[in-house]
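Chemist: The next part holds the structures, each set out as structure tokens.
Only the coordinates and a few stated rules stand behind these numbers; no lab work does. Note that the structure is a prediction, hence the values are computed from the model and not measured. Cβ atoms are built from the backbone, for glycine too; each structure is taken alone.
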Structure I
Amino acid sequence: MKKINLRLTLTLSIAIFSMFFGAGNTIYPIALAIETKTQFGWSFLGFCLTAILGPLLGLLAGALSKGNALNFFGLAGKYPGYLLLGASLALLGPFAVLPRCVNVSFAAIQSILPSCSLWVFAFLFCCLAIVCCFKQKMLLPILGYILSPTLIACLLFIIYKGFASSENIAISDWGIGGAFSFGLLTGYETMDLIASIIFSAGIWSMVSEAISSDSKTVLKTTLITGIISCMLLGLIYFGIGHAAALHSQSLTGLPKQELMPRLALLTLGPNLAIVANIAIALACFTTVIGLTMTLSNIISKEIFKGRISYLSIVLGLLLTTLVMSGIGFETISLLIIKVLVILYPLIIALTIANIAFRLVQGSKQFKTWNAGFKKAEDS
């Protein structure tokens, strides 16, 4: 068994963080702060329950299912489970989140490459993602050692400049209860609960390969690294939100995909605003890598039982993503919201049910009772 050291734990935690921190995560904390202003603290508390605690519970439920999506969704029954799984894969995949990542990333680099068209950018973006997804063993080094530290450094610099600002936060029209509820609902839009369940397969596999140990140790390590990554997620959320609250008047009315670049311009100045563009592009790219790899493994291995290859699924997902990216960010966001209204409450209930069922199923009392029941039934 490979001994877990601090460096490996931190690397795994950063890799998991980078999977969660994607396009929507750069938008919704900023939008929340712009709306609630001086009540951002209360709205952020509500946001934490759905955008941080939610994915942590999803990661726990997924880990207890050993990263098997069919085991998780199968608790709802065969056909309802397949329906929920299919909807989740479509939502996180090429019909919503993946093209949204491409759109947001494109908006972030337009100031760097103003003559580049969306289609050219999307083509190059998807081609690079294919290379990273094809080399699965490269995922941990790419996310843990190169992309994620760069992303975090960029964001921390923006946050630092925001806290050092002499601006005052505008007075909010929201009450405490309203701000809290608004934050709670805004946290749903990150979709990190659903993402954590789907990502748990890739995370379980990644942790298993990193430590080469038994299932209990993998579960423990997954939870530890998950907690660290969610704590880091919360700190980044709060820092970006606080910086946005200071500049809420200048950010109000902007399209959502332009919020982060404008925040960088306000906090860093025109010469350093490129830092934000790099941060957003990295956030989108790491999310696309993680999502595409995980979805392709689930579809190829669990749904089609190897009848369709992993590489074929990767190519299919990213080709569809390339086409869908032309729809535009706002249209994609409307599609996501309509599906979330129906899907999210069902996923929350299923997550809680999975945790309760797996914990009871794994308890000594349950195993003793179940063995005695089967013995009595056989006699």
Structure II
Amino acid sequence: MKIHEYQAKEILRKFDVPIPRGQICSTADGAERVAYLLGSEKVVVKAQIHAGGRGKGGGVKIASSPREALQIANNILGMNLVTHQTGPKGKEVLKVLVEEGLPIKKEFYVGIVIDRSVNSPVVMLCSEGGVEIEEVAQRSPEKIQKVRITCTGKLLPYQARTLVYSSGLKGREARAMIDFLLKFYKVFAACDASLAEINPVVITEDERVIALDAKINLDDNALFRQEFHELRDISEEDPLEVESSMHNLNYIKLNGDVGCMVNGAGLAMATMDLVKLAGSMPANFLDVGGAASVERVSAAFRILMKDKDVKAVLVNIFGGIVRCDRVASGIVEAMKQVKVNVPVVTRLQGTNAAEARRILDQAEFPFIVAEGLAEAAEKAVQSIQQTAA
């Protein structure tokens, strides 16, 4: 689950990680009032959306007075902010974060991610803050210092010192950064985060280390033991993805025209690859889970039919835990509940697969039945071509 910068900073504050003084606002008048109360020479007005690159898109501006802060907030609020992470559609800005301006001496990048190749968190510190870390990784990978968290599950003091001294910091600045890293890792671990990064972490003229930005992604699978549900902002999410989560479906919107309904993440990814090899693109990733019940299948069809880009549906179910004939009956029943106006290609393999094909062949809806995986993908793409012709 993604959260906003201001929400991430509130979490940092609870763990004594230094952040700038500031306040969230939903109106331009509110931004002016906050700028006045901060009393700093300059304030920063920052758009709050679930995407990076806000500065390049015009969503981060510096104001020299409360009046200017009002004007900037008035321009940012309600704008459709387009960045490299939002895609061409962009996202509407509903809130801005107004913070004090700081006298910056140095900028760093700090990030913690789960490295699946070594099955542990990796802490990174880079002396080039304020720059996209992907650019630094390509141009100067040696500037990114890394340490892997061992079986202790903690960032140990000696590891923090290794990162800091390898990045060229010394004296008071080094001690402040070491303390910052140790606190920041506690945030990552305590919140069950899948990613936490600050770009930039700044060292001020008076040698304070402060999180100027903050991004935290929370592990959905651990939310049951956290108190972060109220942080979810569904206005920032795709409406179809929100609806799918209500039915416990794993759905991600993509840009193709073949709607995929599959049970199992691995099979779903293979199906998407084969759709592309067949000459089209998947419209989504959709894992209905092992049960593939009537309720789930019906919900999945409703979601797929709400996607105007879907020109055909490919149902690819492996009957391992669940019998194929039960899945087929569920699909037929679901078609009675949901209006489907595009070709539907079905490929059911596993327990009672022959019986499943018989059920689909006898159904009123004209299913296109396939046996092989590649065959199913090809038939889905061909059905779109035939419909277009």
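Chemist: To which of I, II does the computed value -11500 (helix-only ellipticity at 222 nm (-39500 (n - 2.57) for each DSSP H run of 4 or more, over all residues; to 500)) belong?
Modeler: II
Chemist: Can you rank I, II by FRET efficiency 1/(1 + (r/R0)^6) of positions 87 and 311 (r between Cβ atoms, R0 = 25 Å, to 0.05) and just name the one with the largest value?
Modeler: Working: I: 0.50; II: 0.75.
Answer by largest value of FRET efficiency 1/(1 + (r/R0)^6) of positions 87 and 311 (r between Cβ atoms, R0 = 25 Å, to 0.05): II.
Chemist: Can you spot which of I, II the value 24.6 was calculated from, given it is mean count of other Cβ atoms within 10 Å over residues 239-246?
Modeler: Among I, II, the structure yielding 24.6 for mean count of other Cβ atoms within 10 Å over residues 239-246 is I.
Chemist: Compare volume of the Cα convex hull per residue in Å³, for residues 215-254 alone across structures I, II and report the one with the greatest value. Spell out each step's value before the answer.
Modeler: Numbers: I: 53; II: 98.
Of structures I, II, the maximum of volume of the Cα convex hull per residue in Å³, for residues 215-254 alone occurs in II.
Chemist: To continue, here is another question. Can you say which of I, II returns 2.5 when distance in nm of label points 7 Å out along Cα→Cβ at positions 263 and 295 is computed? List each step's numbers first, then the result.
Modeler: On the way: I: 2.5; II: 1.6.
The structure behind it is I.
Chemist: When relative contact order in percent (Cα under 8 Å, 6 or more apart) is computed for each of I, II, which one produces 12?
Modeler: Of the structures listed, the value fits II.
Chemist: Of the structures labelled I, II, one was used to calculate Kirkwood radius over Cα pairs in Å, giving 23.7. Name it.
Modeler: The structure behind it is II.
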